[in-house]
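Asker: See the structures that follow.
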Structure I
Amino acid sequence: MPDSLELPESISTVVQAGIRRGATAARDARTAARDLHAAIAQPDTALAVFFCSAEYDLDALAAELGRLFAGVNVVGCTTAGEISSLGYGTGTLSGVSFAGNEFSVVTSRLDAMSRFEFASAEAAATRAIESLQERGKVVESRSTFAFLLVDGLSQQEESLVGALFYGLGDIRLIGGSAGDGLSFRQTFIYHDGRFRQDCAILNLIHTDRPFEVFKTQHFVASDVKMVVTQATPSTRMVTEINGEPAAREYARVVGLDVDELTPMIFAAYPVVVKVGGDYYVRSIQKVNEDESLAFFCAIDVGVVLTVARGIDLIENLSQAFESVRTRVGEPELVLGCDCILRYIEIEQRQLAPQVGRIFADNRVVGFATYGEQFNAMHVNQTFTGVAIGGAR
């Protein structure tokens, strides 16, 4: 994992009516759990969400969080980096809680993602809507949004968000795939007192506060195009591009040799696909020994890939938040999911202090992901978020 901001052994607490944000850089799992509880615990909590480094002793963290937040609806995940008022870094624990007098939440866990069933996911979304309606809530796009956390190694995100979006109707969804730094070995979702794998957590959140679900990416399509001629979508492997070994052809197109392909190169030269008039990033994870390419998203045969070119990341991010502020005012919270490849680029270009300030100014709590979800799409190299304004 790239080195990040040197964070002190400290705790950050931000208390606002209805929303409490907090973070700690304590390395001991039980100490970190106590720090977070002290920062975000509040009476009648509808939901607490946390994002933690995979470096923590997860059994100890789960035990202490379960003890401290007994009876509270708590969800979380391991990350490839954490975003909080401490900055954008690794080795930390951050979180936020929502008061029950301003937020109503229904949380559903979908297990056995490896045996994913479309109908089960769609039904979970429908049941969540019905549960809110039974509480007397009017569930519509102006009052309700969905926040998803999913095992980042499940490789089921495309199917999952498609099913959920179908069941949710016009309710907008954002989310992120859990990570474990750059290891890509084990990613975990926390629910009901313990860390779990092969699952996803859907949170349907109703509020009278103004909010805005949004995404941004700092890439635009170039004129350079390639066609996938052989692939295995179920494992996200592309074996041929333009009839040639995928890695070799990708390297040729971007002007490099195969042995020069690294995560930084993939971050600098992503490919995009056009869906419904908009471009979405499809990021490459790694080169395999047979010169195939592993992607973070499913890619099928016949898909036209366009090599993207970067624009100014800082300016793009700043403009995204300025646009959000015109719609919800100054946000009291932005729940955000930022791609691991964006984090790598931020580190490599030494932009972490600037990005951290932008996130802090806009009260972002979130994490670096193995992929982001936006409505019916699973995407990469994108920041997705929901900005929540002040009480009406």
Structure II
Amino acid sequence: MHAIRIAAGEADLMLGCDLVVAGAKQVLAAVEQGKTAVLVNCAQVFPGDIERNPDFVLPSEEIKQAIRRAGGPESTFIDTTALAQALLGDSIAANIFILGYAWQKGYLPLSDAAILRAIELNGESVPMNHSAFLWGRRAAHDLNSVLAVVESLRQPNRNRERSKTLEEIIERRAAFLVDYQDKAYAARYRARVEKIAKLESQRAPGARDLTEAVARYLFKLMAAKDYYEVARLYTDGAFRRQLAETFEGDLRLELHLAPPIPFLQRKTDFGGSRKFTFGPWMFKVLRVLAKMKSLRNTWFDVVRFDHDRAVERKLLADYEAMLDEISDSLTRENHAGAVALARLPEHIRGFGHVKARHIAAVDAERERLIAEYRHPSAVKLAAE
């Protein structure tokens, strides 16, 4: 940002390869409507704030509006990151893709031969960057045809689609729990959610927020990513399909794991468990472990007494106990408090010491919310 040498309103082209940077005041100061051509990659690339605040939401629409106010309604936004990933297998090609788009639109006073020669002289991923430049040109000429090619390359994957209805939310999670454990485990989930749904329709007619919250966060606690689940996710075929969609050629995979074996467990300086590197042979072990999921939380479960597993069981038991209390005492008056309580697991994230920190914060919040739920009229009076 400190290297900008273009005076206010003097830019001929603003080529935004990053949405956040493109929307910065220092950049927009160089833009003038009617003079500056504005072309921006609108892919959402989160800044460092996400590291400190897991609830951070990128204000992408606000940033776009700021860019349009500076550059005018002719400002162009295109997700070159997604297009480059789909067409070329690497999102890093997005910058050359947008360069090709800009050249085709006549924004760059250079010949295409000069740009392609510069790519050759750079010597880095030359074939891919040549292709990215040409795909960018084609997108500028006929974006719809490029989008059609991208759509044809995408493999159908229902897991990447968002649920559109509450019923779909429940159905998909119940199906997942069958694979996670078994049909009985999924039936337990359904019974809990259906009980809350019936209760909510009786005591807060027209509302469905509580049912949706329970459908989402009871599932989250029931589908804790333990050792058996990690093994299943690596070996059920989906992981291999994702690799095939992203990479070409023969791959040698290594896994970095912290096994629940006492003599192998080491703590890092940050409080987490030190990981060890395992070669491809570990996938055979994971296949065996995945088949042992029926032992989960039984006396034959070799990791039953692992600290993290005990914490996960307690979280689920406490949540179900809270649902029992809600079932006995839900009213229209305390409905909002019940929804807030049901959503608390949303803030429990990460693993190990990171998860423990979030759990401590949630525990403190739970005490406050339970008090409000049990005595909503007292809270209302205090606010008045």
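Asker: Quick check on the output: 16.6 is mean count of other Cβ atoms within 10 Å over residues 21-28, derived from one of I, II. Which one produced it?
Answerer: Working: I: 22.8; II: 16.6.
Of the options listed, only II reproduces it.
Asker: The value 1.0 for distance in nm of label points 7 Å out along Cα→Cβ at positions 165 and 197 was derived from one model only; which of I, II is it?
Answerer: Working: I: 2.9; II: 1.0.
Matching structure: II.
Asker: Hey, mean count of other Cβ atoms within 10 Å over residues 37-44 derived from one of I, II reads 20.8; which structure?
Answerer: Details: I: 16.8; II: 20.8.
Here the read-out was taken from II.
Asker: A follow-up question, please. Looking at relative contact order in percent (Cα under 8 Å, 6 or more apart), point out which structure of I, II has the largest value. Display every interim value, and only then the final one.
Answerer: Numbers: I: 20; II: 10.
Across I, II, relative contact order in percent (Cα under 8 Å, 6 or more apart) peaks for I.
Asker: If helix-only ellipticity at 222 nm (-39500 (n - 2.57) for each DSSP H run of 4 or more, over all residues; to 500) is computed to be -8000, which of I, II is the source?
Answerer: Working: I: -8000; II: -18000.
Clearly, the read-out refers to I.
Asker: Taking mean count of other Cβ atoms within 10 Å over residues 117-124 from the coordinates of each of I, II, which one would give 15.8?
Answerer: For mean count of other Cβ atoms within 10 Å over residues 117-124, the value 15.8 is produced by structure I.
Asker: Quick check on the output: 19.3, 50 is Rg and Dmax of the Cα atoms in Å, for residues 189-236 alone, derived from one of I, II. Which one produced it?
Answerer: On the way: I: 19.3, 50; II: 14.6, 45.
Going through each structure in turn, the value belongs to I.
Asker: May I pose another question? For which of the structures I, II does the calculation of Rg/Rh (Cα atoms, Kirkwood Rh) return 1.04?
Answerer: Working: I: 0.95; II: 1.04.
Structure II accounts for this read-out.
Taken together, the values in this text are just the output of simple stated rules run on the coordinates, not laboratory data. As the structure is a prediction and not an experimental result, all values here were calculated from the model. Cβ atoms are built from the backbone, for glycine too; each structure is taken alone.
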